[in-house]
Structure 1
Amino acid sequence: MIKSGIKNIGKCVSLLLLAVIMAGPVILVLICSLMKRDELLLSFGAVLPDGAGYAGIPLLPYYLTFENYKKLLLQEMEFYIMFWNSVFQAAGIILGQMIVGIPAAWAFAKWDACWKNFLFRIYIVWMVAPFQVLMVPEYLTLQRWGLIDTPYAIILPAVFATLPIFILTRFFRAVPDEILEAARLDGASEFFIFTKIGIPLGEGGIGAVVILSFLEYWNTIEAPLAFLHDRSFWPVSLYLPNISQQNAGVALAASFLILIPTTLLFFAGHDVMEAGIANTGLKG
């Protein structure tokens, strides 16, 4: 009993320390966003442009202030514009991925076609290709269509991303074929089987795709930098790179606020995401 209790205490302490280490950067951002400018520069001025000396890591601010949040929310209108751009772009991407990805994944998983395995392998190769490989052909295509410097330059390429189709295909393959055959014997059409059987049984995978896509495209940086030259279309992820000694506090406050939507979504749907990724749904 004593040894078991000591082991449990050791595990709890280890997990607590690990949690503190993992959450350390977020906690540090929150602490620094509540500092006055002079205190912030005294602690972290060395890592900012034109800084010198050594940086320090304070446990708590000497003088707690919400001045940075007040300035960000009441004076920085660009933050609201970029925040809305991120919402619009992420929502458009997720909606498009559902319209394109769910039927495509169902076709890969359940339709018989001699070319589907070859095409799926091409999708796998496309999935592992980095953005730098696809950037030039995507840019030339978007430029020809007149979509550069519009939100659709970010939305349209992401709509046809391969990762959602890969996850959903793996999930739909776990749906028992016996259920589908029984529905066909009862006279159900393929469209009815897809909408009334496939989609409801694939809700776990769909939920996982929605969460993963939002987390990815809420924080995207490379595509907006490459395809958007007009700052009025920039997402909120591009609000942060230009950090200087003058706006460090406001940038840190923005960093913490930007984390809130993704954090809330993750905690609200992490069970669905884990179930979808692990593909622990239906077994034949």
Structure 2
Amino acid sequence: MSQKILLDTDIGTDIDDAVCLAYLLAQPACDLVGVTTVSGEAHERAKMVSVLCKIAAQDQIPIFPGVEAPLLAAQRQPFAQQAEALARWDHAIGFPSGEAINFLRQTIRAHPGEIILLAIGPLTNIALLFALDRTIPTLLKELVIMGGHYVNRLAGTHPLEHNIRCDPHAAAIVFNSPVPMRAVGVEVTRRVVMQADEVRARFDTELLRPVLDFAEVWFRDIERITFHDPLAAAAIFDADLCTFERGITSVELTSEPLRGYTHWQRDDAGWHQVAATVDAAAFFAHFFSVFA
């Protein structure tokens, strides 16, 4: 049985979003029913989505540019840097404007209890969706996010995670919503890393070649890929990759530098699940198996 997935992504900033999308397009158990983009230059991000959908012969998948600005916080990622590679790849150029939230709403309402919403960027679109229609959280099969930092800190340090920090007010709305949610945080995703030379050697399939082209822009500054988003996606399809713990999460909304912290409290009755461990070797074997 295939699993219906809606993807919300800020593809074009960190390269892991493109890696994640390629995985979903190659995953035979995934029925990708639509993609929305979020953060600055949302239309450029939509074009990047289109590149991979076309190469995967799945260009019938609806693509909707979403909200570009955070709800209240300052913009932290106004540009989709990897979009500079678009000229080398075929892609669509016309996308509906201002319709992403309604697309998500209509699609979820058309398939109650069937859709997993996978959010791998700032949660702006998701917060607006939940605020617009308060029944949507109860109609989702699950919300899976890549975001946050959930380990207990003994020395008083509390790292900020990028997706939550980019729109903490949106994250607070989402975390306070009655939606079954699993979160994969950076303290777990940082265990699945690949250096640039190995990426260049292994990203040699038709679908991964444009991802590698996008990655070369990323490698100018960081010569590795941390598979943050692909791990969140893969955990949907292979339950043995990560273990999860139940609890309750809240988002810090005080002034900087605290804004965007995720406060985690373990509670067996909690409605949030957060990743606790990952089998890195099993993850990479699973990831590359879908491209074989």
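Assuming 42, 28, 16 is semi-axes √(5λ) of the Cα gyration tensor in Å as calculated from a single structure, say which of 1, 2 it is. Among 1, 2, the structure yielding 42, 28, 16 for semi-axes √(5λ) of the Cα gyration tensor in Å is 1. Here helix-only ellipticity at 222 nm (-39500 (n - 2.57) for each DSSP H run of 4 or more, over all residues; to 500) was derived from just one of the structures 1, 2, and that gives -22500; the source is 1.
Using FRET efficiency 1/(1 + (r/R0)^6) of positions 85 and 261 (r between Cβ atoms, R0 = 25 Å, to 0.05) as the calculated read-out, with 1.00 as its value, let me know the right label among 1, 2. For FRET efficiency 1/(1 + (r/R0)^6) of positions 85 and 261 (r between Cβ atoms, R0 = 25 Å, to 0.05), the value 1.00 is produced by structure 1. Out of 1, 2, choose the structure whose coordinates give distance in nm of label points 7 Å out along Cα→Cβ at positions 69 and 125 equal to 1.9 when calculated. Label of the originating structure: 2. Source structure of the calculated read-out (distance in nm of label points 7 Å out along Cα→Cβ at positions 165 and 253, 4.5) within 1, 2: 1. Could you tell me which structure in 1, 2 was used to calculate relative contact order in percent (Cα under 8 Å, 6 or more apart) as 20? Source structure: 2. Ranked by mean projected area of the Cα convex hull in nm², for residues 133-212 alone, structures 1, 2 are topped by 2, which has the highest value.
Since every read-out is calculated from the coordinates, none of them should be taken as a lab result. Just so it is clear, the model here is predicted, and its values are computed rather than measured. Cβ atoms are built from the backbone, for glycine too; each structure is taken alone.
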